[in-house]
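Listed after this line are the structures, all set down as structure tokens.
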Structure I
Amino acid sequence: MHNEDDLISGFDFDKLQLTERQARVWAMRAQGITQTRIAKHWGTSRANICMLEKAAREKIERARETVLFDEQLHAPLHITCQPGELLLDIPGRLDRQASDLDIHIAAGHDLIIEQILTHAPTCVRENRFVRPARITVTHSGHLHIRPLA
């Protein structure tokens, strides 16, 4: 059994969105330790560990979404892909606009297309946009893609 104190040392629980017990369970599960083994080690039920892990997962998902929201609000480049636009035109459009802002996109044209198809699959049919999608490029050149409407 890993020492859970080693896994969570250095974190300020007043600033985390997790309780200390949720953080301990999350850290131990990330190390591959089973819920049953954690429960036995702590002298509690597996159901209690399951509940702590679920609460931690939900809080972490909300925190990730909040960080993504903030990154997108402060991103220097946003484009909206409109219905009727060709999928293959988007990487070049992104490159031109990013270049104007002195941003290097951290993906080639093929990867940009793959990311669009992965993150907004309902927006593209037969290489054309059928629903609008928003592509945001961060200062570091990373893409965030999401369907609109």
Structure II
Amino acid sequence: MVVIRVVMGWVIAVVVAVALGSIAQTQFNLARIQALSQEIGPGTRIAATGHDLLNFTPAYALLISIAFAVAWPVAGVLKRWLSDQRALLFTLAGFSAVWVLIAIMNQVLPVTAIGATRSLAGTLVLSLAGGAAGWLYTRIVPVVNWKRGDVGLAVAG
């Protein structure tokens, strides 16, 4: 039962980070267009946000899933020494996972794949979405006591 809750918590965290990140990146992109003296009304904002939620999120979800799959076990291991800081560790893990993902993408790819990350503000907002997802994960998944000999799933923390 714990494994199911851990996996569901991770899936929900990914969905939250991806949805918030997608909405944020859409608004950053529209703000840049608007800065070019192009008027963008609420209807266009809603339509563009919906379009990105349908079309941007699948690829972004894959990337965030991988980033969280790396970051969560690190937070789980660190929790062994900082047991009273679980929420902080997973919040930082989510934030850091997105930040590092963006940094790697911006270095490896010939173009900036996520337009919002061309600015520090955009990178911070997407990373904060990852942090919020990490915090939410700690609210969904109970503290797991691995000391009694259970092996694996350090991700649960």
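Every read-out reported here was derived from the displayed coordinates using simple, explicitly stated rules and does not represent laboratory data. Because the structure is predicted, anything quoted here is derived from the model rather than measured. Cβ atoms are built from the backbone, for glycine too; each structure is taken alone.
Things worth noting here:
- Origin of the value 1.05, where Rg/Rh (Cα atoms, Kirkwood Rh) was derived from one of I, II: II
- Label whose coordinates, when helix-only ellipticity at 222 nm (-39500 (n - 2.57) for each DSSP H run of 4 or more, over all residues; to 500) is calculated, return -15500 (choices I, II): I
- Among I, II, which structure scores highest (criterion: distance in nm of label points 7 Å out along Cα→Cβ at positions 48 and 64): I
- Identity of the structure behind 14.8 (criterion: mean count of other Cβ atoms within 10 Å over residues 80-87, calculated), options I, II: I
- Which of I, II leads on distance in nm of label points 7 Å out along Cα→Cβ at positions 16 and 96, largest value: I
- Structure (I, II) behind the derived value 9.0 of mean count of other Cβ atoms within 10 Å over residues 8-15: I
- Structure with the greatest value (metric relative contact order in percent (Cα under 8 Å, 6 or more apart), set I, II): II
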